[in-house]
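Below: a set of structures, written as structure tokens.
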Structure P
Amino acid sequence: AEKIAEMSRKAPEPVVSGNEQVEILSHSLMLKKASVAGIGKGVLFEFKNKTEAVIGRLVFEAVMFDAKGNIVDSIERKINDFEAGKTYTMRIETGKAAAIDIASYDVHIKEMVITPPPEAEGDQRIVIMRHKFQDTGLLDVGITHFKTGIELAVRNVSDENIASAIFAVDLFDAAGNFITTFRHTEIDIQRDVSRAFLIQTTNIKEDVVRSYNIKIIKTVTADIEKVQLRRNEYKKLPDGRDEVSGLVKNISSASTDAVVVVNYLDANEECIGVRTQELKDIAPGTVCKFAVVFDCPEGRFIKKRDIDIGELVEADVIAAA
């Protein structure tokens, strides 16, 4: 009876199971020889991401059976960054098919992680019009693209000119794990004006970044930050002194006085010296040059130069009693 039962055993019906997010379009046995039906070496199947989100990681487990229903092998295969609406064809072949014919299979999803969608949030002064990753156009593992930056378009909807807007950028991997955070600053956004710009992420490993969350953490209006630093450079003069020069711009609607303050620091962030230059009557919308010279004390070395721009205010003189 046991022998008869063993002889009557046969492989289960081949099946590949998806879920609500992943649709199985087709599947078939990979044959050892095209002319011999039912003698296989693995499974071939096509599936589709039905969601509107990227599936960061998708793991399939394939169980292979012989003609009598015995398990021959169990194999896992995964893909990363399975983009919304895309289809993919997967081949899973077992090395054990060299000795044993594969007659059937059971493939199912073992693990799936949805990548959190990229988000960008404005504030009461600046609205986000659109945002997306900038891709290289080079395919990564045949599915997605390397992310080299974030394209952002914003609009100043307030009645004031924005001197500076500071964005906090959080980056995440395909599974939603936090990678890093940094800040990006845009300056001089005029009222009722739109601007498109690129936030570079090339200093982060491109094949890791898969999502972001961007928020405006601070906006400063032009009536507060009237004069901005637009360009700066430094050089050694022939006599050995250090010169810091550059341009500032008055982004306010009135003539403004300003002061440039340069702090010279050593490798320990200790101040070596300070130099200032007053800039008078900078007309609205115009730029003004500055240049300060510093003679570094003997035995000290300049590691860093911090430049601050401030508004020059005349203090009232109070007569002594």
Structure Q
Amino acid sequence: MARSETCHRTSRPVHVEKTLKTEITRPEAGVNYAVITPQNADQALNSVDKQDVIAAFREHGAILFRGFPLDHESFHALAAAYCSNFIVNRARGRENVSPDRRIQTVNLGHEAFPLHPEMSSMPTRPDIAWFACKSPPLVGGETLLCDGIAVVAGLSEQTRELLLERSFRYRTRMTPEDCELWLGSKHPEATALAGLDEHCPLDITIEDGVFYSTYTTPALHKPMFSDQYAFGSFLLFARNMQGWKDFPTFEDGSEVPAAVCDELKQVSDTLSVAHQWQAGDVLMVDNTRFLHGRNFVLNSKQRVIWTQFGYAAFIPGLDTLLATQPWRRTTPKH
């Protein structure tokens, strides 16, 4: 079974409300996101001035919309105003909310989740992670947010220099859906490798008739709106949740030292902010800069959080990315 985070992409037209100027509060002590509140109780989520939202998002990397009316249609419209396309996480433990599966619940279990960016073990990692609270937990279940730029700044010089020189490698057995996306068929022949797109970001091989993909990406990277390095990897989730030491590895296949993982965890835990949900809250999170996780969920039926994951329509160099990264514009048939 493949260990990569599985996905599906979907897009949909959006109805845009009349835009309104709205006050945006910069991050304050103990909070690492900006806050947008409505001018009145009836103001629609999608009516906030788009350029104001983009400016705040570029600067801070995370925004909380609080006090707006929320249903899955308004959540759908808000995300569509800022994204060129969407990717659906097919990992287990989620339920679909919207008919097109674009809006899902978060994982419905009780477990605390280590920090991670969404779908960071694959090249189709989304730019923006959206979270919306339909029903908040009374106790526990906070969503954790951590700025990956701050993590790099908090590392020892030795660890920072090591990671700047290394890449992480994610090797996984391809699912039929993976094969269809990258090789054009759920059950491809070996000859399909000769037809790989020149922009394919994966190294795909066959072993004993089984297709494997390898995705290699820098251990530290520059987010889409910053020239500073950030940490944002599946590493901590793999080590501390799954117990995996071989996914990811360094680019040469060697194991990432436990001391490096421990330091990354200690620094990121210290920097994490636990967001206490209120009904109607919406978080817009830069998935190339921030990591997220959650505290233990005491009552999973009480905690109803929706998600969407999309590709920013306002990312620098969008035209080039659309040409070389088809998942930003194409909905696969699977």
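Please treat every number below as a calculation from the coordinates, not as lab data. Treat the numbers as computed from the prediction; the structure is a model and nothing was measured. Cβ atoms are built from the backbone, for glycine too; each structure is taken alone.
Here are the numbers:
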{"item": "Comparison of P, Q - label where distance in nm of label points 7 Å out along Cα→Cβ at positions 122 and 210 is highest", "result": "P"}
{"item": "Read-out helix-only ellipticity at 222 nm (-39500 (n - 2.57) for each DSSP H run of 4 or more, over all residues; to 500), computed value -500, structure in P, Q", "result": "P"}
{"item": "Which entry (P, Q) yields the derived value 0.98 for Cα Rg over 2.2 N^0.38 Å", "result": "Q"}
{"item": "Relative contact order in percent (Cα under 8 Å, 6 or more apart) - structure with the largest value, from P, Q", "result": "Q"}
{"item": "Comparison of P, Q by mean projected area of the Cα convex hull in nm², for residues 42-225 alone - largest value held by", "result": "Q"}
